[in-house]
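Have a look at these structures, which come just after this line.
Nothing in this text is a laboratory measurement; each read-out follows from the coordinates by a stated rule. All values derive from a computational prediction rather than experimental measurement. Cβ atoms are built from the backbone, for glycine too; each structure is taken alone.
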Structure I
Amino acid sequence: MRRLIFEPEHEQFRQTVRHFMETEVAPHAEAWREAGQVDRAIYRKAGEAGLLCTWAEERHGGAGIDDFRFEQIIIEENMSHGDIGFYINLHSDLVAPYIAKLGNAEQKDRFMPGIVSGETILAVAMTEPSTGSDLAGMRTRAVEDGDAWVLNGAKTYISNGILSDIVVVAARTDPAKPHGIALFLVERGMEGFERGRKLAKMGLKSQDTAELFFNDVRVPQANLLGEAGQGFRYLSRFLAQERLVAAIGFMATAQTAFDITLDYVKERRAFGKAIGAFQNTRFRMAELRSELDMAQTYIDQCVLLLNAGELTAEDASSAKLVSSELEARVMDACVQLHGGAGYMDEYRISRMYSDARISRIFAGTSEIMKEIIGRGLGLDERKMN
């Protein structure tokens, strides 16, 4: 399906990004999976190629492009032709905007140049061992002490947890208020900031996921991001874009799984003919093609809404729900159509199947997405009783 969302300059940019992913990322993917993390040099290479934070101000090294379609292309090409464990999307589209949009002039001048160049790798730490999506249950604490905040607590399941140089950490500053949270910029090397285990996962083998510990970490007032007590509002503000970013990635991996399966069923033979010639295969692939085209059209529309500043929480939740559930169905069908080969990790579809299982969990579970969409319809028990 031709996607009308893109202009010629976008397609030209796509070719540049694809070449980068095919030459600088894909050749290292297997080694990175074995190592359990990507080489931090890939961030510097991406920075040199102008692929980090295309939206950042020119004075900070960015291109100043106010069009999320360029970021969409980077995400899609990395998922299709690079490596899913290279979390360029987390760096550029989830964490960097916190600093660029909430940071003061001094913070932006201090941190953004390194973020754009790839010298400084980013992570965000919200999830804790005892809480998932329930930010009101957060136990990490920050207490103001003169010219600093003293941070204590633990975070888990942190993507880029090992590689990161700056972590945006959410911590409770007002115990009396369920949403009394602040955001802090915790830098590599701060005394009391320790990294725990690199966590073993079902999939995403090349993406480093870790535990983080904060033991009386003195975070300077200059590293408080925005206002104390406003962290919950800040986190909510950026969740719509986070979920759309996730949805873009899910669609790209689902489309890639479809493409490699289409090639496979044309070549693999059984009972004297290509398995793609069997009616069951034709019908299943036809169903997937239709579902992918419809979902992709919706995701593209959400990107345009984001560009216009009109993307709602409900829109983004729908995008995340639909794309992650569709990705799961596509992966399952594609493994089935590969037969026994689909269960072998030497085939990419096997690894993609394992990688995709987290999609319905992170950035808000499918159940949380349904809650948000349902409440947006006015179906909120707190208001209906």
Structure II
Amino acid sequence: MPDLATHTQPGDARASHARRPVSTWLLNAVLSDDPKQRVRIGRSLLATFVYAVGWGLCEFGLRRWQLSHAGVRVYEITSLLIALSYYGALRSGWNRRFQDPSLTGSQIVAAQFSGALFYAVMSPVRGAMLSLQVIILFFAMFKLKLRGQLFVSVNALLVMGVTTTMLGILWPQTYDPTTELVHFIVLLTILPPVSLLGAQLTSMRAKLHQQKDDLILALAHIKTLADRDELTGLLNRRCMRDMIMHHVKLQSRNGSGCSLALIDLDHFKRINDSHGHAVGDDVLCLFSQEVRKVLRETDLVARWGGEEFLVLLTGTRVDEAVTAMERVRDGLAQAAGPQQAPSLRVQFSAGVAELMPLEAMDKAIERADEALYRAKALGRNRTELALEPALTGGPSDAVNVSSAS
């Protein structure tokens, strides 16, 4: 009988979606399921909460202090339109068109105008409402840099300066000009330092993000150094052994075969002696480039030591591995030599062994090494097949892999 738990029917996804908790569905509906958009909408709703507190104070003031009914309604309608407009822009995704998808700067400016209107409406306790302009600047700390912080601070001073001046001129009996001047001086004293503090916090946060990015890059570089040969960029010996062990486990599960090719560059010592070690390094890099051009992306190549390389050809039979070595040989024959020795042609000898099921990794490498030794003994610049495990004299756990020169 088939295991029904492992088969997903087309309706299962819809049923799973239907089984989601109502709270999760509501959160996704209100805040979106995009994590970044959720943060942006959450901040906007926090500002809406501040507006809602203002609405409550206005309704209380209508009963307690006989505030201007028309003024209260203008504030409530204005702030409600601001809140709904920004929520709609964020929830619809329209905000993504802008360089700052949070719309921080424009939201702060709109809130500052709304705060000035609230200050005018709450005439009996308007002095306490000055704190709103400070609270609004706290939202700037999330995103704005120094220039943005200073801009919204100056804008708050201009908006409140015009507001206090006009109130003192038009309704001096309600808004005493001296009191309005004191209120403005208080803001003039508080807002610039708050903006500078916000700019410093924003700068610190940016530095922390940069340090985090630098650390991630450094860790990636360290991992690369740990897994790669510094000269050729190929896998190093330790990493290659881990990768072979991984493929051995995969092979035992799915039965896909792998082959190993142990390669040694011919007469490499002579190249170093005749042309110098710099040319020798160029030869190693040239071989590394050509072998990666020819082999598949799924094949792995490692610098095994000195001028010796080990290739793992995944899902490849031994005859196919020999063909792959010949393609590498043809590619090297056509490649231009190192810049300091352009006529130099790189040749190699190779031993190929198929990685048999349940065979120890070191045993397979030993068989490839024996085949490599035969290739060098038979004249070099050729590929030899390894003998089957049963014909090599039995298994061996302790293997010293070295190049026969």
Structure III
Amino acid sequence: MLKRIFSEEQNMFREAYRKFLREEIVPYMEQWREQGIVDRSAFKRAGDQGFLMVWPEEAFGGVGDDDFRYEQIIIEENAYARTYDWYSTLHSRLVGPYFIRYGTKEQQLRFLPKCVTGEHILAIAMTEPDAGSDLAGIRSHAKDMGDYYLLNGSKTYISNGINADLVVVAAKTDPENNPHAMGLFVVERDMEGFDRGRNLKKMGMKAQDTAELFFNNVKVPKRNLLGDPTKGFHYLMEGLAEERLIGSCAALSAAQLSFDLARDFAIERTMFGKPLSAFQNTQFTLAELRTELDVAQAYIDQCVALHNASELTAVDAAKAKLLTSELQCKAADIGVQIHGGAGYMDEYPISRQYTDARIARIFGGASEIMKLIISRNSLSDEYEPFNIRNF
């Protein structure tokens, strides 16, 4: 494997976060999976130790270091500790930055400090029963009533939907005259007319609460509007590159763990008097997978570097998401096959690796959508042939 470069501070951060997971999160994961939701105290414990939101400035309670590699470390360690269905990154890096990018100073001071400490948990509500990857098709709408917006609609498959204290809701603001006009509204837990439906039962990611949300004449004050009420669609698109990079880091880390589980089992398991790892088919299968993982890691690390330099494109992020989500499923499938009957048993970690993996090819943009984005670029007049690129 190629040597990966992290600073001394980042390596220390990794060790400290690994210790935090081992002591504060791992012992409770089985309980949380059984109950279908992580205790809110997990967010508070992470916030108390500075592991929840690293990037906000000190004025908001953060460290003020926006290097994405810190979140990459958090994502990787959650995967290796098998605690990813806690999914703190959704709160920290998927939703939190919307307040910095589009919020006012007043909103940042009002919302961010309690998000950093874990007192308030974040969610974002885009998906609807009839609108997933096609965000332009959402039906939720918010009518300007002067001092406030009147929000109506429903959302589904919302991660952190039960735990969330603040939900960034995408809704159309002029559906009759301008169907593309959309706003982002911060809905608070106790707002009248805001109701939560079921904590949905899922194939995998059992501890991640995923809910239906309903908005019935919710009065959202204008001070809770993020940015321009007509540009929400563009705001969501601007955040997709980072969202897909986050998904890519998670998918690849899970794939790395699946390889390790398969490798260890192949070495320990004997068949016909010799280790399973001694059979050529096992060796070739793992050799091919190891190569794919290493190549993918090099690409993802380069995407992280580009993102830190504000140069990661939507197309390159789509390639990362497509590559790693497919690889996550492949690695888990190979792992189950190598485990044989044991791989089908839930007591073996590889079983959960398999069921948790399947959603990766859907959320954050399905693989088919990623292919569409990549093909449009590859076949457009703006396509730049590889041999004349500037290196």
Worksheet, complete the sentence: Structures I, II, III compared on distance in nm of label points 7 Å out along Cα→Cβ at positions 153 and 217: the greatest is II
Worksheet entry | Which entry (I, II, III) yields the derived value 2.4 for distance in nm of label points 7 Å out along Cα→Cβ at positions 289 and 313 | II
